[in-house]
1. Can you say which of P, Q returns 3.3 when distance in nm of label points 7 Å out along Cα→Cβ at positions 2 and 18 is computed?
2. Supply the structure label, taken from P, Q, corresponding to distance in nm of label points 7 Å out along Cα→Cβ at positions 42 and 74 with the calculated value 3.6.
3. For structures P, Q, calculate percent of Cα pairs over 22 Å apart and state which one comes out highest.
4. Out of P, Q, which one gives -17000 for helix-only ellipticity at 222 nm (-39500 (n - 2.57) for each DSSP H run of 4 or more, over all residues; to 500) as computed from the coordinates?
5. Quick check for you: by mean count of other Cβ atoms within 10 Å over residues 34-41, which of P, Q is greatest?
6. Can you say which of P, Q returns 2.1 when distance in nm of label points 7 Å out along Cα→Cβ at positions 26 and 58 is computed?
7. Compare FRET efficiency 1/(1 + (r/R0)^6) of positions 10 and 50 (r between Cβ atoms, R0 = 41 Å, to 0.05) across structures P, Q and report the one with the greatest value.
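Read-outs: derived from the displayed coordinates by stated rules, not from any lab. None of the values given here were measured: they were computed from a predicted structure. Cβ atoms are built from the backbone, for glycine too; each structure is taken alone.
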Structure P
Amino acid sequence: MMERLTNLEQRLTEQHHKDLFLHTKHTIRAIDDLAEQHRLLTAAHAINGYKIIGSEEVLFYDTLAQAKEQIVLTLEKTLDDLEHKGDKNYDRNFADGVE
């Protein structure tokens with residue numbers, strides 16, 4: 001995922017839309033921070049004797065991974081629309097535009 005983000009950053013910098021990349025990067029970092037907080041809370045619960053359900057933990061982390069993937073995919077679609085701005089033969093990903 002980091003390689004994809006690096007490629008997107010280069011493409012967005014060339015088009016003067018680095019703010020979109022920074023927003024995505026900060027959002028993904030926030031999701032990673034949430035996962036770390038959850039990990040620490042789960043560890044504290046385990047130390048205190050609470051039973052941790054492994055399948056729920058897997059579901060939680062899978063959901064976070066899917067959310068991050070969707071965020072990156074949305075940025076890729078936005079960038080595609082920006083690169084094809086003004087091309088009447090291009091089918092836009094977002095009907096309401098990207099500017």
Structure Q
Amino acid sequence: MHLAAATFALLSSPMRLHIVWALAQRENDVSQPARRLGGTPQAVSQHLAKLKLAGVVQARGRARLSVYRAVDPHLVTAATLMLERLTQDVAPATLGA
């Protein structure tokens with residue numbers, strides 16, 4: 001039960017939820033989610049670090065350019081379902097699409 005609560009807490013951040021959803025669509029470096037979300041690369045990087053520590057995303061790359069991808073299929077499904085269900089009446093532009 002504690003693990004489930006911790007997972008929902010991790011996805012309770014709108015930015016982290018959107019990052020997981022975006023990385024489920026395709027791999028990206030920090031700049032793309034930052035542009036889509038209107039956040040700074042530093043803020044997105046901090047969220048990615050938390051997601052990486054939790055095993056939700058993995059990074060590959062070299063030096064200063066890391067490419068991230070979502071690796072936990074269960075959390076990807078949960079994030080997708082949450083976004084689809086909660087945003088059915090919201091225009092795609094609102095989601096940064």
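1. On the way: P: 2.0; Q: 3.3.
Considering all the candidates, the number was obtained from Q.
2. Working: P: 2.4; Q: 3.6.
It traces back to Q.
3. Numbers: P: 45; Q: 23.
Of structures P, Q, the maximum of percent of Cα pairs over 22 Å apart occurs in P.
4. Details: P: -26000; Q: -17000.
Label of the source structure: Q.
5. If we compare mean count of other Cβ atoms within 10 Å over residues 34-41 over P, Q, the biggest value is for Q.
6. On the way: P: 3.6; Q: 2.1.
Derived from Q, not from the others.
7. Values: P: 0.35; Q: 1.00.
Biggest value here belongs to Q.
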